[in-house]
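Asks: Structures follow.
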Structure P
Amino acid sequence: MKTDVEELSPTRVKLTIEVPFEELDHAFDVTYKSLAKQVRIKGFRPGKAPARLIDRFVGRGVVLNEAVNHAVPELYNQAVREEEVVALGQPEVEITKLDDGSELAFTAEVDVRPKFEVTDFEGLEVTVDDAGVTDERVDEQLKNLRERFSTLTGVERAAEDGDHVSIDLAASVDGEPLEDVQVNGFSYEVGTNTMLEGLDDTLRGMSAGDSTTFSTTLVGGEHEGTEADVAVTVHSVKTKELPELDDEFAQMASEFDTVEELRADVRNRIEQMRRIQQLTQARDRALEKLIETIDVPLPDSVVKEEADRRRENLTEQLQRSGLSLEDYLSSQEQSQEDYDTELDSGARSAVKAGFVLDQIAQQEELSADNQELSRYVTEQAQRMGVSPEQLARHLTESNQIGVAYTEVVRSKALDLLVSKATVTDESGNTIETGSEDEESAEDAAEAVTGDDTESAADTSEAAEEKNETEDAAKS
């Protein structure tokens, strides 16, 4: 087989492949065996008809077409390996010559990973947020903890924001009741704006036993977008009472004997989480700063694929929430054109970041072993809410093990990049980002986000932000 590689652009090549017929014997053997099982020739059992009779029975053109279809993918993959072409996506193949008994020739155009070097990535200067914790933040977390132990007490006054009311709701359109838009004895916190538009404004000032009607536009369900009249009746008004922040509360809500010990633990946990956020910021900002300094040509097809993937993910999330893309854009005060521009920009940044991390991994000869792959699968499975065995089986069956391998190696390249960077906080303090610090951060994450009812800091939101930023860095 003879292969010629022509560079059409920095991100696309054309392979011209010429193959003498004697190298197609395997493809013809497979083709004849397949056709022999499909045809019925008198005097021969299924699958036993000789090649010359199959040629006559189905036509030599059919045999040639089947053999070429079988051979071309294998020949293309062989050429890519031998020429060390890093192909991206599927090739565009054209048969240019098919001389029966003599030669097969075809071309394959395919996008490729651009060739470039990543130099001078040591000593990048990166600034991250301070990790200091204010007294206000500690007080806020302690209030959240007190909220968990709060009680509701009935009051003889009009409802205010923060009160919990027991209400009946009944919607109607032109006097006709809507059976699927009614609820009785529903507990609702005034001021949260989590139900019907206008409900909170209506409830403010209402007392137990009061009834009134307000107009609103229904959202969700078969009556979505319909203007309706909603009758609301208040049965009770209750206020939330928080326990006193004293030693007795500390003993009830935690493992500590005094409120001072509890406060110190809250501060320590927040500081740990802030430390995790610093390391995450360091990863993101170091990568952002590096890719700004490197000019990498990007294959349009790869950028489009990444943009389509992001668009599909958003669409699925919106569908699960019962929203449309139009609803989302309206809530973000964004036009379709602005969204498309932002989507394209994000996709280009993600693709470029991936290429840069791949190049660092190649230059530094980074790889991933089975233990590291297993750890990655376990972490992803926990985030997805499935067992590691299920995820591993899915990756194997869908031929996605290579994707997992790439993610692990890219993460190692990003760790290497950050370890060689100079990271300081806004106050000028140097932030250590070595492997020991990464392990300490992971331990802190487990301590802070663990299912511990005695934990004083409400950190689930911060943990979620950490996961999202890690995803962005890996894209």
Structure Q
Amino acid sequence: MKSAVETLNPTRVRLTVEVPFEELKPSLDAAYKKINQQVTVPGFRKGKIPARVIDQRFGRGAVLEEAVNDALPKFYTDAVNEGELNPLGQPEVDITELKDGEVLAFTAEVDVRPVIEIPDYSGIEVTVDAVEVTDEDVDKSVEQLRERFASTTPVERPAAEGDVVTVDLEAKVDGEVLEDGVARDVSYTIGSGELLDGIDAAVTGLEAGGEATFTSELKGGSAAGREAEVTVRVTQVAARELPELDDEFAQLASEFDTLEELRADSRKRLENMKQYDQATQAQEKVLDELLKLVEVPIPEKLLEDEINTRKHNLEHHQLGQMGLDLEKYLEIQGKTVEEFEAETTEQAEKGIKTQFVLDELVNKEKLNVNQEELTEHLMRRAAGSGMSPDQFAQAVVEGGQVPMLVGEVARGKALAVVVEAAKVVDTNGEVVDLDDEEEIAETAETVQAAGEPAGSEDAAEASEDAEGEAGGKAEA
């Protein structure tokens, strides 16, 4: 077999492959054997029909087609390996010559990973928010805990802000009660803003048994986004009572004996959260600066597929679960269709660019992923998916997604390398020491995964898909 590679642009090549006919012999033999098992010819036992009879009865062309379909994936893969290419997606295959007994020739155009030069990134500098926890932050945290331990006592008086009311709701659109527009015994804290717009004004001043009607835009359900006439009936009014902020509360709400110990623990927790947020912010900014340093050509077809996948995921999964369509979503966001298209394209380009650059860094820095790192990453992903680690691991293996997880961990490690080399200062001018390697790698995985392509494939998986497609193209 002879092959040649023609570079059409930085992200696409054309392979020209010429195969001597004798190299098709294994596939020809397999073709005759397959046809033998599928057809019946009078006078011959099934599977024992001579090749010449098959040629006469069914045509040599049918055999050649079957043989080429069988052989093309292998020849395509050999040509890819010989050219040391990293294909992305499926090739466009065209058989240019097929002479029985002489030669098979074909071309295959395919997108490839661009060659990327990683420049010196040691000079990257970024500024992040300082880790500062004020007394007001601690007060707010303790107050939120206090709210969780509030008690309610039924009262016989008009409802006021802060009270907990039990209500029945009925929503009508165009005078008709919606099938999913009736709710009973709903508990609502006046002023929380957790239900419909307008309900606070409607129930304030009502006693148990009182009723009011107001107009509001429905947030979900079959009529999401439409104006509805909502009738609310109060069945109970209860006053909320907060526990006193003292040592007794600390013992009730935590493992601490004193309120002072509880406040100290709250401060420490807030500091840890802000340090994690600071590390995440540092990695996001370092990644942005790294991407500015690297020129990355993006395959047009890959970008188009990525944009379509992001739109599909938004419209059919995220918005679908909220009962919204794209038009209503854009109205809520205050965006035009043009702004949405531009934003989606920008996000898709960044996602692809991030993966290409970090993959190249993995190769440059010779980074490997060990079993312990992969297991820890799998545990984190499982926790985020709502599945048990065993269930998640089984789904990953059955779906052939292990290479994807390995890639996520490796790219996280690559980003961590860049972050360690960068200079990070906070808004107070203090140098931020991100010296916890495990935490850096963990948060780096999160940052790079957030920018990952939504629909792009791992290079190895894409190559396998391409091989299968090459076989199917032969029939055409």
Structure R
Amino acid sequence: MKTRITLVLVALFLSVNIGFAQQDEECMTNLTIFSDYVKSKKYDEAYEPWMKVRTKCPKFNYAIYAYGEKILKHKIDNSTGAEQVGYIKDYMKLLDEGLANYPNKYKKGEVLNDKGLMMYDHKKDLGTTNQEIYDMFDRAYKEDLENFKHPKGLYVYFSTAVDLHNEGKLPLQSVFDKYDDVSDKIGSEVENYTEKLNVLVEKEEAGQALTSKEQRYKKSFTSYLENYEKIGGSIDSKLGQLANCENLIPLYKKDFDTYKNDAVWLKRAVSRMYNKECTDDPLYIDLVKAYDATAPSADTKYFVATILFKQNKDSEAVNYLKQAFDLETDKYKKGRLAERIGGILKKKGRYSEARSYFRESLKLNPSNGRPHLNIAAMYAASANDCGDNQFNKRAVFWYAAQEARKAGKVDATLTKVANQTAASYEGNAPSKGDIFTEGNSGQTIKIGCWINGSVVVPSL
């Protein structure tokens, strides 16, 4: 609701309908009184004059709703029983009134989301059912998807779908469909905030300082991305054993003939089979072939490659990965795809090729630090193969640590894990005693093999 409260002070004095104010001085007087109380956080004192304006002049000023939310939230937090339930219901009523009277300030998706969260958070007190909660969020999804993007709301929406399935009220396929719906929405929001964050990261990497406003934006974008990442993991956990191979394979076998030409169904089926490691079943191959035949794309070429790798046709598989990368035209999706390709090649031990794709991912999506961590891990795994003596082999861990720390510099969500990873690598590098014995303090060591880099020995 912060977006609706922002600059409300300005709105209070600049957007008042002067003609209306002259007609009803009582509303103007009470508006001033409750606004002053709210600014002083005296919400109980603000309640009575606020209610007078809300009742008599519902379209008088936006502050009725922006400040009214604060007043009622205070009342909810400081009451119990029937009194609290009354305030909760009135809060939801206020949201509806705000949407009706100030449609340029209130968005339907946000209002339905906030009402759904209130029903969820006070489920016991209100006596609301999972079906009622689900229906409220379902309205937000169907009636205003653009503005239905609150991380917690998206999670509760999917969570109640699973609960309804467990109650025998929602079929398994509907749960999978809702998982895909919510995942797609989270993905689109992650893309939105990542692209905004990329602009700021690129500016910093170019040596330009961010303005104070840009720094606030960067913090906000990072916070959203952290929350969406947490929610993504939470919905995966909530789906749990429902999406195991024992459930997926018979379900998709049953529906395959019906949907074998439906690109959206095939994409979701293939993605879920792949993510749940159900790729050994012949059905996976049938699904991938049908998907590639129906809507050939970067995605289909990627999944064909996964089949070829399983058939030990690595060279052909790598060629399909290249096709996938070349076919993708969307910058953000291309960056994500490059990261996925790098991950596959890393698992296959094709480190040099994997690094190339991870670096492409970093170029396309500079605020994503995961590729740095993956590259660092490959360096560390190659330490024993990339040095001509024991000291130089262990020096590779310094190089890996440097790469790992880059992840935290470009991606604030990874700062902690990047520093921990780097510290772990540094723990495997030569000690001060080793440096003293070797007598190479401050010298540069060249690292051979596929790494082909160099690292400076720390000075004693």
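The numbers here are math on the coordinates, done by the rules we state, and not lab data. All values derive from a computational prediction rather than experimental measurement. Cβ atoms are built from the backbone, for glycine too; each structure is taken alone.
Asks: Between structures P, Q, R, where is relative contact order in percent (Cα under 8 Å, 6 or more apart) highest?
Replies: Across P, Q, R, relative contact order in percent (Cα under 8 Å, 6 or more apart) peaks for Q.
Asks: Taking 1.8 as the value of distance in nm of label points 7 Å out along Cα→Cβ at positions 274 and 354 derived from one of the structures shown (P, Q, R), identify that structure.
Replies: Only one of P, Q, R returns 1.8 for distance in nm of label points 7 Å out along Cα→Cβ at positions 274 and 354, namely R.
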